[in-house]
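Next up: some structures, all given as structure tokens.
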Structure P
Amino acid sequence: MRLSNRTLVVGATVVLTAAVAVTGAGLHLSKSLAGFRQSPKELVDEIWQVIDREYVDATFNGNDWRAVRREYLSREYATPDDAYKAAREMLEKINDPYTRFMDPEQFKSMQIETSGELTGVGITITEDEETNEITVISPIEGSPAADAGLNAKDVIIEIDGTSTKGMDLNEAVGMIRGPVNTSVRLKVRRDNQILNFDIIRARIEIHPVRHSLRETPQGKVGYIRLVQFSSNAAAEMRSAIREFEKENVVGYVLDLRSNPGGLLFSSAEIARMFLRQGTIVSTVNRQGVSDRLQAGRGFLTDKPMVVLIDGGSASASEILAGALQDNGRATLVGTKTFGKGLVQSVQPVGEASGIAVTIAKYLTPSGRDINKKGIEPDIELALTDAQRESLTRDDIGTDKDPQYSQALVILRERIAAGQQQTSQSTTP
């Protein structure tokens, strides 16, 4: 499957702020040939054509897609809003929460989000494929949602007192987003607990890469926390690695916890910085055609590394973690990842709207399909509820963080083993 530079390929998650955006495994923007001097009915037909041409399942999840076209083109649409409503109804028939229509406001918001500029509460949500519940993938680090204490896997059961049972994801998005300095109340189910969160919406400045130098008995270690695969993530990662290499670090801890994903090509570009060669990820479309992204350019370091993952590590995070794990490049520490292995193409339709359509699934280099399964860590270490609640944002990546401390132990072992091997190979 060849991906043009004019298409936005994304994974299967939805970022919720005052704006909404699709994020996960990649992004492709392609200009609509129509340019939208269309009628509302032509917009509905254009959306139908996109699904007919590109949707990953040729059976359209058991729907007679041609009959759907006849049904919706037999109607009359007086306004664009009529067409928007029809588009959403039509896509609901596929029963794929990640294939969705975005009106002009939502589409613009998605484009803003991938540039790393956000306003809102800062949570990444999805509609659970089995239960249809609105579920938190992860809060964005430093966002109002994160500061309020929302966690990955929290199920949103009410928004400002309105039940989310049977609620469409777009409707939930519309209720949660809103102007800066306004509030929203979210009632969530966390395991057997019911919790309420009053969150003040805010402007969220996202720098996807945060890094610092750590002193250890074995030498300097580079700690990198990657919070999102936005358009500037690769550049910031490259800068951090080059800075660390000048400091002669002996190893790296890469922290992907609560990273909901982002751009596919950002993930691949970052993987290439740590992989001299090998497959990064393969995607398979409905014709069974596989396309592989390979390492081989942009390589920066082969120092030992450990990657931290958890249930909030999704989509593009899983691509990177899977590539490093399958190529034997890094040891994964933490808990199983979220399990989003679908690829979407996001493209404009009509005048200023957009559509996200699932076009493929992705496999790790060894051929693992991790959708709904996640990636298992090499070393499993879960935080207790008490540990999770006691950890502040400032504690992440410090000695107060049990998973980070374990990562350092594993990294020291890898560094020592490498130093011993080097010593043996140079002994006359």
Structure Q
Amino acid sequence: MSDDPTTLIATLARRARDAARQLAGMSDAQKAGALRSVAAALRHSGPAILAANALDVARGKDNGLSEALLDRLRLDDARLEGIAAAVATVADLDDPVGQVIDARERPNGLALSRVRVPIGVIGIIYESRPNVTADAAALCVRSGNAVILRGGSEAVESNRALHAAFAYGLAEAGAPVAAVQLVPTIDRTAVGAMLAAAGAIDLIIPRGGRSLVERVQNEARVPVLAHLDGINHVFVHRSADAAMATRIVLDAKLRRTGICGAMETLLIDRDWPHAAALIAALADRGCAVRGDDAACALVPSIAAAAPDDWDTEYLDAIASVAIVDGLDGALAHIAAHGSHHTDAIVAADEAVAERFLREVDSAIVLWNASTQFADGGEFGLGAEIGIATGRLHARGPVALEGLTTYKWLGRGSGQIRG
């Protein structure tokens, strides 16, 4: 292929458009069968994929990647099986393409319906998590879209190995291999070419840190489905059961610290009597706690929070803690510092919880559950392409339905406007 990034992306996009047309001619069973073939290929290619991933992890260590980023990058037998199983799960999901959203008949007899259709050619720009390569590709193929993947340099060997297995599985099933293409260069100018490819690429989805997402939003001439920071909160109301609150908070922060659904800020009702014990439980589990004045007064051993702590996605075993004046204080803090991703309340008071669910303006709002449930698989959607934090098109875990649009179909019997 050409070394010129604009020409390179144009070539990939033309191939993707042709592949999208071929996908449109495939039945639901054929698309599902192609993904089952891919899942088998991923399992068969396990040793090669893990060997490639080991190269990425070693290079990441040499380059000083944090342990949280290394955790996002690292694959093992269990995680690879999870990737293959997720692809197989997507194969078993209902195909959204062709679903009738609504239908009506006009007084003149013209029958109208809105029907789900693929978006077309999707570009996905992502950073260090190699599972995105398979998850995103599976969701795109299942929903009839062709996809151009541009992964981060940290996972270049892993992404190439995963893509090779995916392409082999598609070919074995007779599906168009060009439905899933990996940009063959890590040169950042290729990202700029994707963002400028209006008309050739129909939608860009960025998955990564704030700098990546902001660049995409600022430079794109293609519509963007954004996934911003996961500055997620858990609010413990004064009615909360202490054991439940402790269990949820520890899981929300520490189950996996490097994922976007991890809790970053803990808010505790000033009138809840167990605040000191909960903060100490976090610290005892190895979490670096940074508190406001009231939290530090309760547990003097924790560090004082700086102003920017409330707006930081740590993706590490670090949490900020604020003592707030009840529900109104929690709502005000989340409105000022949240990223509209995922927020949770722990409460026994149903009226308080329902108000929290209603008034917090985030894509996912939870009651008495860990923020780590912010995941398409946990929502029964199969793999996800990301958590959309905007308000248009799709919001929350973006899976098959979020990768479709619709068109109007009209069936007449000779009607004219006259």
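Each reported figure results from applying straightforward, stated rules to the coordinates on display, with no laboratory input. Owing to the predicted nature of the structure, the values given are computational and were not obtained by experimental measurement. Cβ atoms are built from the backbone, for glycine too; each structure is taken alone.
Which one of P, Q has P(r) over Cα pairs in 20 Å bins from 0, in percent, as calculated from the coordinates, equal to 26, 51, 22, 2, 0? Source structure: Q. Consider the structures P, Q: one of them gives -13000 for helix-only ellipticity at 222 nm (-39500 (n - 2.57) for each DSSP H run of 4 or more, over all residues; to 500) as calculated from the coordinates. Say which. The structure behind it is Q.
Taking FRET efficiency 1/(1 + (r/R0)^6) of positions 63 and 95 (r between Cβ atoms, R0 = 35 Å, to 0.05) as the measure, the highest value among P, Q is held by P.
Suppose you compute Kirkwood radius over Cα pairs in Å, for residues 271-358 alone for every structure in P, Q: which one lands on 14.0? Considering all the candidates, the number was obtained from Q. Thinking only about Rg/Rh (Cα atoms, Kirkwood Rh), for residues 183-238 alone, which of P, Q has the largest value? Largest value of Rg/Rh (Cα atoms, Kirkwood Rh), for residues 183-238 alone: P.
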